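Listed next: structures, encoded as structure tokens.
Bear in mind these aren't lab numbers, they're just calculated from the coordinates by the rules spelled out. These numbers were taken from a predicted model, which means no experiment stands behind them. Cβ atoms are built from the backbone, for glycine too; each structure is taken alone.
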Structure I
Amino acid sequence: MAVSIPWALIAFSFGTALYVYYKLHPERLSPAVDMDGLVPLFVAQQLPAGISGLIIAAIFAAAMSSMDSSMHSTATVLVTDFYGRLHRRSSDRARLILARALTVALGAFGTLTALALARAGVHSLWDLFQGIIGLFVGGLAGLFMLGLFTRRANGAGALVGAVASAGLLYLARPHIHFFLYPVAGVAGCVLVGYAASLVLPGRPKTAGLTVFTTDGS
């Protein structure tokens, strides 16, 4: 949190500065460039050759670090939580080979998705990203809140809450700003998940897991 808030302020301030710059110099803005192309346009046209090269290299490095962490994390989850549970007697070598194959497959999927988005004429990748990720992040945060701050939530109720949260956000997307997606997602998941836990069968296991039972009682 201490890093993300200053980073967000710097990033959005940079966008504001670009808006002001091209507002004062509209002749330097090409009408063929969409919103996502403003930063590359500014870097290529207005910065010295050495500085622009460093910034482009930094952008590629940041993209690579985000991609590889996502690919490896997803492959690890698939191998450990799914394949490992279904094939408990599988060897470490078999799991390693599967993890590597999944990493390659996920990388290819990400590359093809990026190419499809580049050809789809998306006006703003940021808005699209927020719209897609908002369907899941709100429910995920709501699941953590149900698990940490309630003693009545159970697995079945939490699952119902997560599904209801995604459905609620899907219906509400045309009517609310995307900055409100997490708020609606968290509220929907917590309220529906808690209510469903009171009705659906399942005994919550809270010993040492919630803020009320951290001592294991």
Structure II
Amino acid sequence: MGPWELLPAGDRAVLLRFNGAPGPAASAEVRRLQAALERRGIPGVEETVPGFTTILVYYNPLALPYERLSAEISACAAPMLDAPEAPGRLLSVPVVYGGEAGPDLERVAAITGLSPDEVVAAHTGQEFTVYFLGFTPGFAYMGDLPARLAVPRLERPRVAVPAGSVGLAGRQTGIYPSENPGGWLIIGRTPWVVYDPHREPRALFRPGDRVRFRAVAEGGG
């Protein structure tokens, strides 16, 4: 399977692991192989769940023996290697930085040695890629942050982080789609509704989307 490794994951799933470091290239490979699997429509495959460098494939072993699943996945992976990926959508997300909306902006500035304005400039100054959705419905893991913005998670997570909060953790950035506990450092908040169970599609972001953040005043959008 080339750069991919196939590993059993219990009696109803297998884990496809890309043998490359997490980052934009690995994320693109994950999306391409997941799309190839979905196009093939393998009978017996129930769900595919992407990660940073992995795809968890749930299947029915009574309808699809492991050996045949392995062969089907290999058949998907081989032609996919040279297939170009279409660019994802570009979304320009408004963010109110600092103050009540971004209680950790000053902390990030202190950790990184930047001024708050420089933190905002670095965060709004590049394009991010949505790697995958996880943690809670609609939460998009986006990367990669510039190395100068890499910060650790809070030692003691907050009990409740408001919906729309824009956070940093390691080399990732993301938006809390609903009020949840969380340990990411919060530098701002967007007025956009990131996840709505009564909307189609429910999640605003999808893997492969390109995201740029833009600073706005309170009440802007």
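Given a value of 12.2 for mean count of other Cβ atoms within 10 Å over residues 53-60, calculated from one of I, II, which structure does it belong to? Don't jump to the answer; show the numbers that get you there.
Working: I: 12.2; II: 18.8.
Comparing all candidates, it corresponds to I.
Tell me which of I, II gives 4.1 when you compute distance in nm of label points 7 Å out along Cα→Cβ at positions 29 and 149. Considering all the candidates, the number was obtained from I. When distance in nm of label points 7 Å out along Cα→Cβ at positions 69 and 109 is calculated, the result is 2.0; to which of the structures I, II does this value belong? It must be structure I, since only it matches. Quick one: relative contact order in percent (Cα under 8 Å, 6 or more apart) came out at 21 when computed from one of I, II, so which one is it? Of the structures listed, the value fits II. Looking across I, II, the calculation of Rg/Rh (Cα atoms, Kirkwood Rh) that yields 1.06 traces back to I.
Identify the structure, out of I, II, from whose coordinates helix-only ellipticity at 222 nm (-39500 (n - 2.57) for each DSSP H run of 4 or more, over all residues; to 500) was calculated to give -7000. Traced to structure II. Comparing Cα Rg over 2.2 N^0.38 Å, for residues 13-116 alone across structures I, II, the highest value is found for I. Calculated for structures I, II, distance in nm of label points 7 Å out along Cα→Cβ at positions 21 and 181 is largest in II.
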